[in-house]
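Presented below are the structures under discussion, each in the form of structure tokens.
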Structure I
Amino acid sequence: MFSFFKKKTAEPVVYKRQDHCISRKNIDPDALKVLYRLSSLGYTAYLVGGGVRDLLLGRTPKDFDVGTSARPNEVRNAFRNCFLIGRRFRLAQVRFPGKVIETATFRRSSQSVGEIIERAGEGPLEDNTFGTPETDAYRRDFTVNGLFYDIKDFSVIDYVGGMKDLQRGIIRSIGDPAIRFQEDPVRMMRAIKFSSRLGFKIERGTLSAMKKYHSCILTASIPRVCEEVYRLFTYGHSKDAFFQMWECSLLRDLMPELSASIDATGGKRSPVWKHLAGLDDYDRMMASKGFEPSNGLRTAVLLTCLYRESGRDGAGRKVAQTMLSHLKIPKAVYFTAALLLESAKRLSTPPARNKARFIHNRDFLDALDYNRIIMRSEGQNEDVLDKWADFYEEKGNI
């Protein structure tokens with residue numbers, strides 16, 4: 001009688017092995033062990049999320065996550081090296097030397113799949129209910145992150161149109177972006193992170209919702225926001241990421257002083273973008289050597305233009321305070337950033353006896369790199385920094 005009110009169950013698009021490029025040889029062997037073990041016990045087990053996305057793009061995933069129909073305790077019983085974490089929703093961590101394969105039971109919201117997509121903004125969804133692969137796909141953030149790889153037949157399962165968006169280079173919200181961004185405003189920052197990292201465009205409706213609901217980011221958890229800010233620096237695409245943050249007014253919400261400084265120094269032509277481009281070059285160079293820039297150095301580069309606008313000696317702490325007060329950055333990051341900002345004057349002249357002690361400061365090498373990044377981005381001569389580097393090599397270990 002009331003069947004016309006029921007939501008139809010979506011049939012996924014299944015891409016067979018010959019229709020995609022994922023090969024098991026590119027999947028972490030320990031992730032394969034988890035997938036095969038759960039599958040052999042009769043459970044559904046898929047590789048899920050960003051790992052599938054990156055494999056389809058020919059990239060090496062940072063993490064390999066598993067989604068399964070097995071309940072947390074069943075996963076723990078299947079692996080002696082498994083530990084359960086979390087209170088609201090139990091997550092299984094299958095631990096191997098040097099890595100963890102996170103294994104989560106398929107989830108659903110307390111609403112139906114259709115309600116996840118069409119629901120009006122009524123506050124956060126409940127995430128602690130077990131579900132199916134379909135409901136799990138629909139509760140994810142963006143279509144390119146909603147793809148599953150089935151270990152049984154090596155197919156890719158797509159409930160949300162993620163494969164087409166992946167091929168077109170599009171970041172698209174799953175469901176109504178206005179609703180999804182109000183439920184969890186951090187998703188807006190994640191959209192920018194994926195867009196800049198992958199070189200994808202944000203879909204028009206998704207971008208429009210970001211520009212309309214940007215101020216909702218102020219209701220998000222500050223630790224989560226701070227974590228996402230520093231994720232924007234990774235993979236050598238900080239210039240594009242922060243430029244999109246500025247364009248969407250998210251930067252104005254989170255760091256109003258910096259946003260105002262960008263506006264005052266030329267907007268799209270602000271020196272901030274040159275500085276971040278220099279940081280990206282440095283980041284890629286460091287990554288090739290297996291290292292990563294410190295968050296103190298990243299913060300200093302981001303705030304250089306604002307620091308110069310202050311026009312006062314010793315203003316590093318005051319400028320770094322803008323991020324400390326708004327984002328609650330760690331104190332160690334704050335003090336390092338302040339020192340690096342103020343190091344430009346100290347390193348602007350060749351080393352002398354009254355400055356020699358600075359080479360013994362634990363942040364000296366970061367200060368040297370910070371000044372190189374800024375000088376190179378502005379086309380300045382680095383001879384004076386070379387003299388400091390030589391002086392450090394000669395005297396630094398004494």
Structure II
Amino acid sequence: MKTIIWLLLIFLQLNLIAQEKPKLILEQLIDEALNNNLELQAFSETVKASEAKIPQMRSLDDPELTFRLMEMPGLKPNEAMNANIELMQMVRFPTKISTEARIAELEANRAQQLYNEKSVEIIMKAKSAFYELWMAQQSLELNRVNSELMKQFLQIAQTRYAVGKISQQDVLRAQVEIAKLEKERLGFSEMEEAALAMLASLLNKNISDFTGTATAPDTIFFDLDIKQIQVYALKNCSKLRSDSLMVEKDKAMHKLATLEYLPDFKVGVEYVSSPITGFRGWSLLAGVSLPFSFWTLGKANARVEEASANILKSTAMYKDERNMLLSKVREYFAKSNSLKSQWELYQNNIIPLAERTLQVTLTNYQTGQTDFLMLLDAYRMLVMEKMEQIMTRMKFEQTLADLEKEIGCRDIEEVLK
């Protein structure tokens with residue numbers, strides 16, 4: 001009897017994480033993901049490539065050096081009348097150069113925002129995988145304790161069967177429950193491996209590098225106002241800022257299209273030599289493009305119309321993204337609040353009542369006041385509620401991670417700063 005009561009107390013006051021095992025720290029895993037994730041590294045290189053385009057746009061085109069042999073009878077170089085060397089440089093209209101440089105800067109800034117967006121996505125995925133691992137490990141520990149408790153129930157049933165107080169059915173039911181727990185354990189182990197594999201992929205590491213258990217805080221912090229979160233999101237959402245930069249880029253492209261009505265220039269210098277006559281001298285060359293000619297004006301007009309349409313398109317996409325952002329923030333906020341309330345209800349009300357019900361039912365079964373089916377019902381109810389509590393906590397943490405991704409932060413508490 002003392003053994004049963006002792007095990008029941010363990011079951012009721014269960015600390016689902018074995019204290020002797022090393023812990024996996026979520027913040028450390030996030031730091032490793034941000035440093036080692038291969039997809040994020042690719043985005044980082046994209047930023048560097050975009051930044052390298054800026055000085056290119058500020059520079060002139062490559063000059064052209066030309067050597068010409070002229071007036072050769074029978075293609076005989078030694079009999080050429082003139083041997084000329086020409087250096088030519090194309091010069092874009094100055095405002096075109098500055099506008100192209102501005103476009104390159106906007107593209108680099110947008111690449112940085114895309115990098116930031118990918119960063120918070122990686123953080124969200126790391127948190128989601130971490131809490132899936134946490135749920136699997138919590139479920140495994142709960143399964144282990146349930147198995148020990150059910151073995152004691154079996155022992156009680158066998159003792160009572162041996163003295164003829166119950167039928168063999170109670171013994172068989174207990175054995176079936178133990179077998180079902182073993183089946184559940186296999187499923188939870190598979191879930192644990194899947195979560196570890198996801199974390200390993202995000203961190204660019206091997207599964208064998210994870211040797212600890214995932215832990216979650218005992219309490220949940222989520223005491224924010226929806227308006228606070230929305231204001232923060234409008235300022236910090238990388239996707240929204242990226243779309244805003246796209247609008248600015250399209251405006252700059254429109255300006256560049258209008259500048260294409262202005263001419264570009266070509267200047268050059270040529271050294272002229274004539275082996276036949278002995279003449280040595282220099283020539284100066286200058287040219288100008290004619291974008292306003294009637295046979296090319298249609299192309300310039302079409303470029304301006306295209307740029308105008310792109311401004312309208314990107315502006316509409318920005319406004320749509322803004323509306324979607326506010327909608328998603330409200331959705332995730334409401335869902336997080338609901339899951340938090342559900343978890344607290346399990347923690348403070350449902351689980352204690354289910355534990356008390358099992359304790360009373362076990363006492364009644366030992367004294368013959370109830371049957372084994374009633375004991376199983378009470379046990380299954382407690383197990384189900386504990387599993388629902390674990391699932392609710394995981395859903396809360398994953399929903400909160402989705403919210404943090406949408407608003408563009410690593411931790412929701414940043415909203416308060």
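Brief remarks on what is shown
- If relative contact order in percent (Cα under 8 Å, 6 or more apart) is computed and equals 10, the structure in I, II: I
- Label whose coordinates, when Cα Rg over 2.2 N^0.38 Å is calculated, return 1.13 (choices I, II): I
- Winner on mean count of other Cβ atoms within 10 Å over residues 171-178 once structures I, II are ranked, highest first: I
- In terms of distance in nm of label points 7 Å out along Cα→Cβ at positions 227 and 275, the structure with the greatest value among I, II is II.
- Structures I, II were shown, and helix-only ellipticity at 222 nm (-39500 (n - 2.57) for each DSSP H run of 4 or more, over all residues; to 500) at -15000 was computed from I.
- Here distance in nm of label points 7 Å out along Cα→Cβ at positions 307 and 331 is compared for structures I, II. The highest value is that of II.
Read-outs throughout are calculated quantities, based only on the coordinates presented, and are distinct from any laboratory measurement. The structure presented is a predicted model; accordingly, all values stated were derived computationally and were not measured. Cβ atoms are built from the backbone, for glycine too; each structure is taken alone.
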